[in-house]
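These are the structures in question, set out in turn.
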Structure I
Amino acid sequence: MIQFLLVLIAFVGMEGIAWLSHKYIMHGLLWSLHKDHHQKNPESVMEKNDFFFVLFAVPGMILILLGTLLGLNAPYLWLGLGITLYGVAYFFVHDVFIHQRLRIFPSPNNPYLRAIRKAHKMHHKHLDRFEGECFGMLWVPLKYIREANKSGS
């Protein structure tokens, strides 16, 4: 049970870390790597922004390695697994579902999923690093969920 809680804590905590790093690192110090995500080159499949996937995978990999070396009772393995699962969710929600890098999801009927897409669309309406909004991935402002509920009924 404690292992499940550690995975859940790490997964949920990663949304906060993703929000903070998106707002203050990607739209701050490392805008040069994130800029091509907002000012897309239609000719390119990859973006400099994709480097963040590797950067954020490293802590999870290190914790899983430590946990494997120190034994399954060590919290590192489970925290690393939560971080890694968030990374997998991020890939599917952000890259596949929202940005349609693999076109496998039709338009959703679910209000929460529509709200996720709308919030991210509102984030991308800003082409520069300033005046952004909706920096998270899974935490969606209630106004977009309410809007999605109204439009779906």
Structure II
Amino acid sequence: MKNQKIKYAAVGVCFVVLFILGYLWYDAIFAEAWMAMVGLELADVEANPPGATVWISNILSSILPIYFLAWLYKRLSVNTGMEGAMTGFFLTFTFVLLGQMTGGMFRGDPYGLAWITGGFYVVGYSIVGFILGTWTKYEVGEGEGEGEG
């Protein structure tokens, strides 16, 4: 019997993919709408770039959920890209997007803000889930090769 294991290279690739998606999502695709909904002006953002604390927090809040998802996939024996993508989609849709919608309604946030911020996580972790589900991730036993997947 093959035992699944976490592939750290896959976690690293997912981290890079999520950062690229974040750049595209918040800079190229939804920058104007997002900044308007949260009350930011481009001039203020450029005059006060984020410091090290923001980037450290961003790195940790990206890498830890990716690692947790890889750990969860190992426990659930997720071993296809489609299973991974669907699991990532349903987890983030139910726990992140719906939670942001509810919290945003009580805060009086614009409705579209939840779709932009929560949508990033739904799309991002669907992609991350696909990568983690697809990546070969079996422990090598006696007389066995790298594994399948």
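Just so you know, all these numbers are worked out from the coordinates, no wet-lab data involved. What you see is a predicted model, and the numbers here were worked out from it, not measured in a lab. Cβ atoms are built from the backbone, for glycine too; each structure is taken alone.
Looking across I, II, the calculation of Rg/Rh (Cα atoms, Kirkwood Rh) that yields 1.01 traces back to I. Here distance in nm of label points 7 Å out along Cα→Cβ at positions 102 and 134 was calculated and came to 3.4; which of the structures I, II was it taken from? Attributed to the structure labelled II. Here relative contact order in percent (Cα under 8 Å, 6 or more apart) was calculated and came to 36; which of the structures I, II was it taken from? The structure behind it is II. Please state which of the structures I, II yields -19000 when helix-only ellipticity at 222 nm (-39500 (n - 2.57) for each DSSP H run of 4 or more, over all residues; to 500) is computed from it. Computed on structure I.
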